[in-house]
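Asks: These notes open a run of structures that come right after.
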Structure P
Amino acid sequence: MKVKELLEFIAKALVDHPDDVHVNQQEDEHSIKLELRVAAADMGKVIGKQGRIAKAIRTVVKAAAAAEKKRVFVEIVD
């Protein structure tokens, strides 16, 4: 599973409005930048208390990208 699909899968499982989950990917030789967009009402569910869920999402996605030997940056945007 690619990191973009993994992030999309995790986010859709967390939110109440899975149709509003969108992931944009920008990639170069050494890194992958993923922008996660969710409905405004679901931002709290994706970020979690003190950012714990967001940190866990980033950790899982980075671990999955280790096989591709690239750094991954996950940004949660409005």
Structure Q
Amino acid sequence: MNRAKIFGLVRQMGKYSLYIFVMHVICSAGVRTILLRMGVKDFALHLGLGLLTGVLIPVGLAVVVRKIGWTWLFTLRER
């Protein structure tokens, strides 16, 4: 992977940083709770799925929110 692609990925993640910051704990805790109730205690699985859901679900929601025009959901009103 060349530098331009890496920086492009970092730039894209920066656009979604507010969504990730606000929702990562909720998503990761939800997945962890589900895994524990299913009896899964593998540390690597908890870590991997927690990281993936803590990033991918907020990014997915951000894409949906922007498409339907509900950006006010995660931002302050203009004065």
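All of the numbers you see were taken from the coordinates with simple rules; none came from a lab. Worth saying up front: this structure is predicted, and the values here are computed from it rather than measured. Cβ atoms are built from the backbone, for glycine too; each structure is taken alone.
Asks: Can you tell which of P, Q yields 10.4 when mean count of other Cβ atoms within 10 Å over residues 8-15 is derived from it?
Replies: The structure behind it is Q.
Asks: For the read-out P(r) over Cα pairs in 5 Å bins from 0, in percent, a value of 3, 15, 18, 18, 16, 14, 10, 5, 1, 0 was computed from one structure; give its label from P, Q.
Replies: Q
Asks: A value of -26000 was derived for helix-only ellipticity at 222 nm (-39500 (n - 2.57) for each DSSP H run of 4 or more, over all residues; to 500); which structure in P, Q was it taken from?
Replies: Comparing all candidates, it corresponds to Q.
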